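Engineer: Scrolling down, you'll hit the structures one after another.
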Structure P
Amino acid sequence: MALIKCDFFSESLQLSTSMTVILPQQTNLQIGMKNNASGEKHQTLYLLHGLSDDHTIWTRRTSIERYAAPLGLAVVMPQVDRSFYTNMAYGNKYWTFLTEELPSVARSFFPLSSKREDNFVAGLSMGGYGAFKWALNKPDDFIAAASLSGAMDVETLKDRAEGDLFRLIFGDESILGTEHDLFSLINKVENRQVKPSLYQCCGTEDFLFEDNKRFKQACEQTAIDYTYEFSQGVHEWGYWDRKIQDVLEWLPIRRQ
């Protein structure tokens, strides 16, 4: 695999930013690694970080490079600060950056497939919210999306939160029924001919577990292809390192 830190200018953010990218490489002599690459444009996982992290965190805290290597899977990890993957009410346009600019820029730099069946999105905590928000608002972009310990109910989090973070992101209006509300989005996407498969996991001791449980119950009332797995765990990297392996096993990746 190739591990690339890519610094580039974002037109939508009007500033320089970074992404970390893992690219498949066909090798035979690397000790302790099985690497595969098809020679075609790569299937791609957009892998999103949480509230306190950045584009480097998945490679620093997990073995995502080693897990992706035998699959021939490219992994794109962007930087979005504390934005909840949103065009902030008082801040930058991270939703536009994520959903419109990032795929175009990444595909211009690297041999990544633009086909829906070759594209997946996943994330943890704030990134789990971002993954489902992206896939449900733009179901033509992804065949599958996964949330690990996701912040599923942002309206409830907004009500609980101290400080100005959520007001800076979402403004003073209610999130309910908007493009930011995952519960509303699953009902809207249910009626679409094309909709992504969803995978949701959360530790039963996680502070976000009750929100995840409510989202599970809501998904089970729809016709969405939905998989969940709740098991012992808290909001920490040992859990996410284990569960990203389950996500990769679940994703409809064409094995090389």
Structure Q
Amino acid sequence: MYSFNIERPTSVADAVAALGGDEAQALSGGQTLIPTLKARLASPTTLVSLTGITDMAEIDSAGGKITIGGATNHAAVAADGSYPALSALAANIGDPAVRNRGTIGGSLANNDPSACYPAAALASGATITTNARSIAADDYFQGMFDTALEEGEIITGVTFPIPEKAHYEKFVQPASRFALVGVFVAKYADGVRVAVTGASNEGVFRWTEAEAELSANFSADALDGLSASSDNLIEDLHGSAEYRAHLVKVMAGRAVKAAS
């Protein structure tokens, strides 16, 4: 590690002001940022901690929606239960230490291609709210580790419309607990959304062919005639692109069967 300053604002406005300084970077749960600093892959002169902003760690559910503050940790999301599929997803992120430090805002801001929350946000048609604007999930995710966030923009909250049925199925990479492939299926009155994480070089994506079939017939059998394309899927020591394409279909079928 190296020396740096740390700011601990208690309001979003103060955090935004602190991030306006030279080489300042936001610090939420730090589950990605701290290892990055240790490896000297980033060297901000100031870290702006968001953990002291209490209204960014609140959960509110009303009117068929749940809004989760950006600094809310995974353990709190897991314990809430207002959106059961989302709570179950959060309960299986990492280990207890990670779940008590990592935050939903930090995960979405980092947009790791194997992270779980991006699949939930995209499949749920969530809205990501920042200090400056609201961004639809379909517009927010823009590629591996890439999002619509501008410099100094902070995720203050995420709003999920609660579906009729939903489930997240994850094939776990045992060393990291990230998804080798994860599929989130959400059924709404106007159709089904299916989002895949862990599989693509472009990050999280919607499997639109599966959405069309499941919207007509919400059954795992509806996927029988489909096959996920292996084009541009990740290929590494954990699995080939073809293997990941196979897992996309398998995880989607399991998610549909388990959806409640």
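Bear in mind that the values in this text are calculations on the coordinates, not laboratory data. This one's a predicted model, so the numbers in the text were calculated from it and none came from an experiment. Cβ atoms are built from the backbone, for glycine too; each structure is taken alone.
Engineer: From which structure (P, Q) was semi-axes √(5λ) of the Cα gyration tensor in Å, for residues 16-87 alone calculated, if the value obtained is 29, 15, 8?
Structural biologist: Computing semi-axes √(5λ) of the Cα gyration tensor in Å, for residues 16-87 alone on every structure in P, Q gives 29, 15, 8 only for Q.
Engineer: Follow-up. Comparing FRET efficiency 1/(1 + (r/R0)^6) of positions 40 and 120 (r between Cβ atoms, R0 = 25 Å, to 0.05) across structures P, Q, which is largest?
Structural biologist: P
Engineer: Another one. Once distance in nm of label points 7 Å out along Cα→Cβ at positions 32 and 96 is calculated for all of P, Q, which comes out largest?
Structural biologist: P
Engineer: Additional query: Once distance in nm of label points 7 Å out along Cα→Cβ at positions 56 and 176 is calculated for all of P, Q, which comes out largest?
Structural biologist: The structure with the largest value is P.
Engineer: With Cα Rg over 2.2 N^0.38 Å, for residues 72-167 alone derived from the coordinates and found to be 1.13, which of P, Q does the value describe?
Structural biologist: Working through the options, I get structure P.
Engineer: Quick check for you: by mean count of other Cβ atoms within 10 Å over residues 144-151, which of P, Q is greatest?
Structural biologist: That would be structure P.
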